[in-house]
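Just so you know, all these numbers are worked out from the coordinates, no wet-lab data involved. Keep in mind it's a predicted model, so treat the numbers as computed, not measured. Cβ atoms are built from the backbone, for glycine too; each structure is taken alone.
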Structure I
Amino acid sequence: MNGFTGELIGTAILIVFGVGCGANSNLKGAYGKGSSWLYLCLCWGFAVAFGVYAAGQFGADGHLNPAITLGFAAFGFFPWSKVGAYLLGQFIGAFIGALIVIIQYWPHFQIAKGKDDGNVINIFATAPAIRNPLFNFLGELIATFTFTFVLLNLGDFTQGLKPLVVGFLITVVGQGLGGTTGFALNPARDLSPRLAYALLPIPNKTSADWAYAWVPIFGPIVGGILAGGLQYLLH
């Protein structure tokens, strides 16, 4: 239960800050509308860092990400007995985080009349800069592989300053590899907020783009597992 609770709380914090930055940079009337890519990468970096800190305080390992949990477990770096609780906490936490952002920005959704006013799925989930399913999938795979491999070599990344190191790692992954797909890196971070956008009665919303949703689910999972495999071979 500690793992479930920690992953739920940590992932909810991750989404509140990360998706909140997306809403601030997109929605009509928000002070941050039109913010830069660097702003978004830093926001997501710090969102992950503070989510990891919180998860660690509740006894979790601070994965906040099914790709990390599965990638670690596939080669013995994390016990399979905990995987179910971690995944459940991550997906539920991400949905709760998205719900909180919807409440926070409700008046802005009310005046944002669709795509032209920034009321788009990009607030909640990722979308490709150039739609090419094969290369979008490879982009998510490569970005998540790189991220996961570094995490595997950080040891316990919930302690001391290491969550901030993870945050800066997210930022540089976004800056270097995220310009093609928006660097989901995380199936829960993408799927649960996308589901919240699709299911909840948000005013003036546009398409949730379910045709693309498989890319930020399976690309990160494959990338995480491959990183775990390489770590296993090297050690």
Structure II
Amino acid sequence: MEETIDEIVQWLQERVHEAGVNGLLVGLSGGLDSAVVAHLIQRAFPENSLGVMMPLNTKPQDMEHADKVIKSSGINGMTIDLTETHQIMYSTISDQLKQKNAFKEENDQLAGANLRARLRMSTLYTISAHYHYLVVGTDNASEWYTGYFTKYGDGGVDILPLVEFTKQEVREMGQYLGVPDDILSKKPSADLWEGQTDEDEMGTTYDKIDAYLKGEEIPEQDKEIIDKMHQSTAHKREPLKKFHRS
């Protein structure tokens, strides 16, 4: 594990030097993946790493967990509350859609949730411009394969250090790095709406996705869910399509 972590830390340092920037930052949700990234980037740049907490109608426990990560990793911290910003922006957009008879109630929750993720992305890049840091993503192999991230939201980052590792491998990495136990054991959630959990939304579990990626046998129902997610989210993993003149 130490060799793996050292390899990731060296890779992070190389990316920063290659880009000619000063350091790295990550959005801290209070969840496992961002906690592991916080510990990794602090190892890579002890004085030039930043964890940004961006509450948006967020449960107090999640902010407590994010604060624990600041302390356990030793990373610098910052908090930007986006609750009011999201409320104003989404209500303004919704009002205009309603005037055009284009507002769809069935799309309301997801549209609002994706705006949350994209506001957080915009916040991180605004901060990174001042610090001259790269924005580090938290997607693991399971999330990347299934497309379980918001395009131009939490998927809008500069580098992805965990994308080759399954959720279980990230958890093991977190144990080694000293991520607090209550974060290691909590249910994964993207904090998109109240009570939301990743596995409930996906309809399968990370354990089954991890097993599938390793080539192990899983129930056919779960395999179908995973395959469908992978196919329907291909556009998130592919380069932007461009028109080419003939």
Structure III
Amino acid sequence: MKNLIDTHFHLDHYRNYFEIAKTITELEQYTICVTNSPGIFLSCKNLIPETKYLKFAIGFHPQETTLGGREINDFIRLISSTNYVGEIGLDYSQKSYMSKPLQLKYFEQIVEICASKNKFMTIHVRKAEKDAIRILEKYHPTKAIIHWYTGGCDDMLRLVDLGCYFSINTNMVKGSKKENYHLLPLERILIESDGPYTKVNNKKYTPALLKDAYEEISRFYNNPDLPRNIYYNFEKILLS
């Protein structure tokens, strides 16, 4: 398999991140390395050179309770230095996360900016589908990817109607919601690893396993041409 793409990967969550970064480029696997905050994004950019295959996304994760006004200002200042945004989103699954009003405030600010600047977004949504739909419907971004979707079918199809893409990983196609993902149009599917938070062949994900992840997801969709389809979808979203 050639031209494999991983749209959501946490490079900074590996201890041997220098080695992992080198492997990504050697394997020629296009990888979006998401971050959880502007500070982490900046640190990653300063530590690890980007390549044709490895790009960093600036994040503002709703589970990060330390993020506030200064960080959103940093986000706005730094967004011009990258075409990629993530991980961002809304998460109402636990009270210990950033408060709901702050999540809504920051997410709407970020979506508005990304829509106006046509930025690629990888979005985390958990138990907050209706609010995410409302905000995305307001600004109509053209490069929105819903990462590891766990909501219901109706909301999923509404997001499809809004033009969203969905990134699928190996845990998703084995989980309780797996049948929902068969309802997604082929032209809206991308592949993510969400490494290191997934497993492939019962092993914690590393980039050396991306080929195996593609094979597993291709079997789930009964589509041996899925890698080619994913590459086309990714190319389309970048050019939109």
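Looking at structures I, II, III, which one was Cα extents along the principal axes in Å calculated from, given that it came out as 54, 37, 29?
On the way: I: 54, 37, 29; II: 56, 53, 47; III: 45, 42, 35.
Going label by label, the one that fits is I.
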For distance in nm of label points 7 Å out along Cα→Cβ at positions 159 and 207 computed as 3.4, the structure of I, II, III it came from:
II
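Tell me which structure, out of I, II, III, gives -12000 once helix-only ellipticity at 222 nm (-39500 (n - 2.57) for each DSSP H run of 4 or more, over all residues; to 500) is calculated. Before the final figure, lay out the partial values.
Details: I: -21500; II: -17000; III: -12000.
Derived from the structure labelled III.
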Can you say which of I, II, III returns 1.1 when distance in nm of label points 7 Å out along Cα→Cβ at positions 95 and 127 is computed?
III
